[in-house]
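A.B. asks: Got some structures for you, see below.
All of the numbers you see were taken from the coordinates with simple rules; none came from a lab. Note that the coordinates shown come from a computational prediction; the quantities given were computed from them, not determined experimentally. Cβ atoms are built from the backbone, for glycine too; each structure is taken alone.
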Structure P
Amino acid sequence: MKKIALLFLLSCFAVQAQVKPIIQKSEIVRIETELASDKMQGRQVFTPGIDSASAFIEKEFAKIGLAYFKDLKNYRQEFTRKDKNANNVIGVLPGKSKPNEYVIFSAHYDHLGTVSDGEDKVYNGANDDASGTTAVIALAKYFKELNNNERTIIFVAFTAEEIGIVGSRYFAKNINADEVVAMFNIEMIGTESKWNKNSAYITGFERSDFGTILQKNLKGSNFQFYPDPYTEMQLFYRSDNATLAALGVPAHTISTSKMDMEANYHQLSDEVSTLDLDNMTEIIKAIAISSESIISGKDTPSRVEKLQPKKF
């Protein structure tokens, strides 16, 4: 009888060991709602609103238990822009066997601030890009609990994207691009793509085999990554992935935004109520699963062609 009981306990432990962490919709809703709330005052760079957003992200990283980036003493990577203070927020999950090979998950947490007139005065930026920042926080929690990343994972919320991808430019100058294996930049995933649910597109899809690897890891699922359908808009160069892509990193942006008809883009109406939070949760899950072979060190995306400084 004791032997049977012992075998039962061992089998229970084995099942528990195989269970992966869950990316829960309730957590997505909590984080998204906080980041896009009126009290964040539109998260415009150089304002108290973005300071509140930074403090919230820092608190989430601390709760998850992420390490600090390089020689920083906290999660803030501070710099000045025209004599004004700004900061990225960075947390790190050290790799087990390949600590000097980096995989980055990123989004920008700044937005457009407020207006002085009208009933609605806050550019909440729920989709742009509280949705991406929410994904970064959720993925940090997921991979921390999974606890099997062979490569180091860097989770970064960039500031000042809206005024010229300033935060990511500073970040790119303070990391060795040759050690960055891949960058998953996440931008506006709160609405359905042109292909409806369970789909997203990858900017610069043809520039590396990054997208092909991601789709391979999703084999058997109903989720599909597509090439960017808005190539005439040059989206590959318009988000935070561009600064590292210019240095040869397979750095791509994942998005669902219908850029030719996104009614709430850069509007006061970009609020949480306009988002499909069920679909957004599934997108974040798909990003987590699709990245597994890159994080484990099994797959290494091909490099993109470096850009001459004058071109970027």
Structure Q
Amino acid sequence: MVKEKTINEITELWKEEKKRYVKKSTYAAYQLLIQNHIKDYFGDLYEVFEEQVQQFVFKKLDEGLSEKTIKDIIIVLKMILKFGVKNGYLEYVLIEAKFPTKQTNKSLDVLSKSDQKKFMNYLRDNFTFKNLGIFICLSTGMRIGEICGLKWCNIDVNEGIIKIRHTLQRIYIIEEGERHTELLLDTPKTANSIRDIPMSTELLRMIKSINKIVNENYFVISNDEKPIEPRTYRNYYKNLCKKIDMPELKFHGLRHSFATRCIESKADYKTVSVLLGHSNISTTLNLYVHPNKEEKKKCIDKMLRSL
């Protein structure tokens, strides 16, 4: 027999359980999606059907929300509903939301080879700790949170590697209806994100020149015990790009640029995936591996020669 509870009531019970098992940053992300989207649309309902979820998808698309964000919301909603079914508050209902077919693939924003070379030369010749962080990103593909959370003790000049062990992010905390933010130094987003990245000869040379005079407990890009948070660092990067007339590229585009250069140099796809900290190689392939016309023709010619 189903015990009737609203989605809001089930959500509160689900949150109590989930809080014990997930990272603080993950729980904060769930909270934000629930508060901003799920609560108002589904909260007062006693059951949820596929048609309601589909209308929710269309509504959020019309409001300009990205498909990825909507999918994240649906994932959280499904977890709540599954919890409700498991505990006898809801009857099981299959829900598969659909999204409009995309007509074109959105290309990644990356630096051209010439712009990347120009940028890296500038960063090397105009050394600051903040500039070093950008150079590291272009040389390793690290995420901005990983750059901001990097300490000197995570850089091993003897082995020539950077150890990714932390990420820095500002998260939204919602407690009893009140919101505040908190700067959180945490472990990386997935187990695969905990990784060791070899340094290029040029990067290692830059690091070695200052390694003996820095405090190993300081953050790299601030060279201080206090870190620089990602939003502040993004603003610095954006202003620097304007100053030296670089293309308007989001900071994450530096990571894309690194990955693109790796693929262009015929690097092994699995190795690139590991360097980026992707949870599986399909993420790397879907993002960066797009055969051009010449490669497609070579493939067909090779197939025909085998007949």
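A.B. asks: Please state which of the structures P, Q yields 62 when percent of Cα pairs over 19 Å apart, for residues 82-145 alone is computed from it.
C.D. replies: Traced to structure Q.
A.B. asks: Also: Quick check: -15500 is what I get for helix-only ellipticity at 222 nm (-39500 (n - 2.57) for each DSSP H run of 4 or more, over all residues; to 500), calculated from one of P, Q. Which structure matches?
C.D. replies: Attributed to the structure labelled Q.
A.B. asks: Quick check on the output: -0.73, -1.07, -1.24 is log10 I(q)/I(0) by the Debye sum over Cα atoms at q = 0.10, 0.13, 0.15 Å⁻¹, derived from one of P, Q. Which one produced it?
C.D. replies: Of the options listed, only Q reproduces it.
A.B. asks: Suppose distance in nm of label points 7 Å out along Cα→Cβ at positions 130 and 170 works out to 2.4; of P, Q, which structure was it derived from?
C.D. replies: Among P, Q, the structure yielding 2.4 for distance in nm of label points 7 Å out along Cα→Cβ at positions 130 and 170 is P.
A.B. asks: As an exercise: mean count of other Cβ atoms within 10 Å over residues 114-121, calculated from one structure in P, Q, equals 14.9. Which structure is it?
C.D. replies: Source structure for this number: Q.
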